[in-house]
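Asker: So, here come the structures, one by one.
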Structure P
Amino acid sequence: MSNLNPQQFDLYHRTHSQAAESILAKGFGRGREQGRVYFTDNPEGGYSSAYGGTVLHAKVPAHLVEQDDEFGDEKHYTANYKDLKGIEVKRWRKP
């Protein structure tokens, strides 16, 4: 995970295109996961690739996320959607 600022993480949220458009327009909502938003530190896929083909990028303050699990070199994080208000979200494109 790119972590130039130890106080924030570069995290990626995989979803489907329609949900991505809503997130880009309005921010993260309650969703289907009981108010939790799930992120990965691997934008290329891995275990999170099953959640959709659109990848969104957010710089999230470290104190807002908890590590959920880890698969080798891929970590998953979760945050309460209410805590993500005002967080800038962009569509991620492979460099």
Structure Q
Amino acid sequence: MLSTTLIDNTDSPYNMLNNQFRIDADTTSGNIQINLPPSPNLGQCHVIKDSAGTSTGFPITINGNSNTIDGSTAFVIAQPYESFTFYFNGTEWKLS
């Protein structure tokens, strides 16, 4: 079963585990930093969403944790209710 984990700024920085599928991030009270797993498996996917719609004022920064994300070290969610899937292709995280 795929699990969803709810986090807020008090959990930041948050280190994702390989077996976590979805993170709902509530930035109502502050910015959140999420670190993707450092040793992902080929084809591994994670979904991260601004669940409160407040990332314009309090962005969610996702770090590749020693892997790049579409060529960058980090990716920022800064639009209300945005959701992105991070897919590991064996070399880096790809966004969809």
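Asker: Given a value of 1.7 for distance in nm of label points 7 Å out along Cα→Cβ at positions 25 and 57, calculated from one of P, Q, which structure does it belong to?
Answerer: Structure of origin is Q.
Asker: For the read-out distance in nm of label points 7 Å out along Cα→Cβ at positions 17 and 41, a value of 1.4 was computed from one structure; give its label from P, Q.
Answerer: The read-out comes from structure Q.
Asker: Tell me which of P, Q gives 0 when you compute helix-only ellipticity at 222 nm (-39500 (n - 2.57) for each DSSP H run of 4 or more, over all residues; to 500).
Answerer: Derived from the structure labelled Q.
Asker: Output the label of whichever structure in P, Q has the greatest value of relative contact order in percent (Cα under 8 Å, 6 or more apart).
Answerer: That would be structure P.
Asker: Assign the value 3.0, calculated as distance in nm of label points 7 Å out along Cα→Cβ at positions 33 and 81, to the correct structure from P, Q.
Answerer: The structure behind it is Q.
Laboratory data are not the source of any read-out in this text; all were calculated from the coordinates shown. Bear in mind the structure is a predicted one, so any value in this text is a computation, not a measurement. Cβ atoms are built from the backbone, for glycine too; each structure is taken alone.
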